[in-house]
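Next up: the structures, one after another.
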Structure P
Amino acid sequence: MVCCVVTTVVAAVVVLILTVKFIYRYQSGRCTSKTRLVGKTAIVTGASAGIGKETARDLAQRGARVILACRNVEKAERVAEDIKKTTGNTDVVVRQVDTSDLTSVRKFAEDILRTETALHILVNNAGMSGMKKRKLTADGLEVTMATNHFGHFLLTNMLL
């Protein structure tokens, strides 16, 4: 009798663990929204690789006008073409911005405010890490902080 109870408890715990693992693996960190974004404009910084690239692809797949805001225009143009091909959305454009350079951020924000009728989504994704030596930007800011924080702070505030 005791053996049967122990076996049942162990089986229940195993099922619970496997269920939690399944939910975590297939749901966590993923956007499961399928909301159509037709008529919406989105900016994704750092969209030429990694998470930014896939975020831009998802937004384009759902019908948004997507602006890839990147430092390397050539690389971003290749990504834009790939996104257009894979999603069928031709409203994917590239604009240059270097979030470590506040002058570049100001110019980018002013250009967006002048050329776009509306902005609905801003994904501040650009970032960097792994600098072995301390390096300052032209603005006198530490480059990692400028790229990851100050540039995005300025961009967000200018676009509000």
Structure Q
Amino acid sequence: MVRSPRTQRALLVALAVVLAVSGAAFVATASAQLAWQQRDTIDFRATEYELVDGDDPRLRVTIDVRNPTSVDARVRAGSLVVYDGDPADGEALTVPRSERLAGDREAAVPARGTTTVTLVADVPADAVERTRAAIEADRAVTSGTVSVTIRGRSYEANV
């Protein structure tokens, strides 16, 4: 069967289009999978603690979130507690599961970027002075989990 040059050219163009679309789909899928495999490299560092006194005392914790992966991520409060010293030995200064992000419910962390988030947690009235002393002595330690979402898949990251 003899084909005309025009038909052969059309078949070659169709083959090139199929290969290009397949390659693009593979790259997108591979980068998402690689980012998911690297999810544990997302880093959380508490950089500042601020005690807000009043009738309803609260602790504001500023956390830098660094995302070295190749795709954007979203973070939201999970289960964080601030301790006076080592979490294994220290006393809890905040009420467990009372934390929330200041402002929005979620924060976006760009690919290969850093975002600063502020978590606010309740402090029991009888722990205000201990909390103040721990902050001033640089003994406050944040421990727990934060929920991270990458391309629709979520997991709990340790802080």
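Quick note: the coordinates plus some simple rules give every number you see, no bench work behind them. Every value quoted in this text rests on a predicted model; they were computed, and no experiment measured them. Cβ atoms are built from the backbone, for glycine too; each structure is taken alone.
Source structure of the calculated read-out (relative contact order in percent (Cα under 8 Å, 6 or more apart), 25) within P, Q: Q.
A value of -15500 was computed for helix-only ellipticity at 222 nm (-39500 (n - 2.57) for each DSSP H run of 4 or more, over all residues; to 500); which of P, Q is the source structure? Checking each candidate, the match is P. Which one of P, Q has distance in nm of label points 7 Å out along Cα→Cβ at positions 15 and 143, as calculated from the coordinates, equal to 6.3? The value was obtained from structure Q. Source structure of the calculated read-out (percent of Cα pairs over 13 Å apart, for residues 71-134 alone, 74) within P, Q: P. With distance in nm of label points 7 Å out along Cα→Cβ at positions 87 and 111 computed over the structures P, Q, the top value is the one for Q, the highest of the group.
Can you spot which of P, Q the value 0.10 was calculated from, given it is FRET efficiency 1/(1 + (r/R0)^6) of positions 23 and 151 (r between Cβ atoms, R0 = 25 Å, to 0.05)?
Corresponding structure: P.
Where does the value 14.2 come from, among P, Q, when mean projected area of the Cα convex hull in nm² is the thing being computed?
Of the structures listed, the value fits P.
When distance in nm of label points 7 Å out along Cα→Cβ at positions 7 and 127 is calculated, the result is 4.9; to which of the structures P, Q does this value belong? Of the options listed, only P reproduces it.
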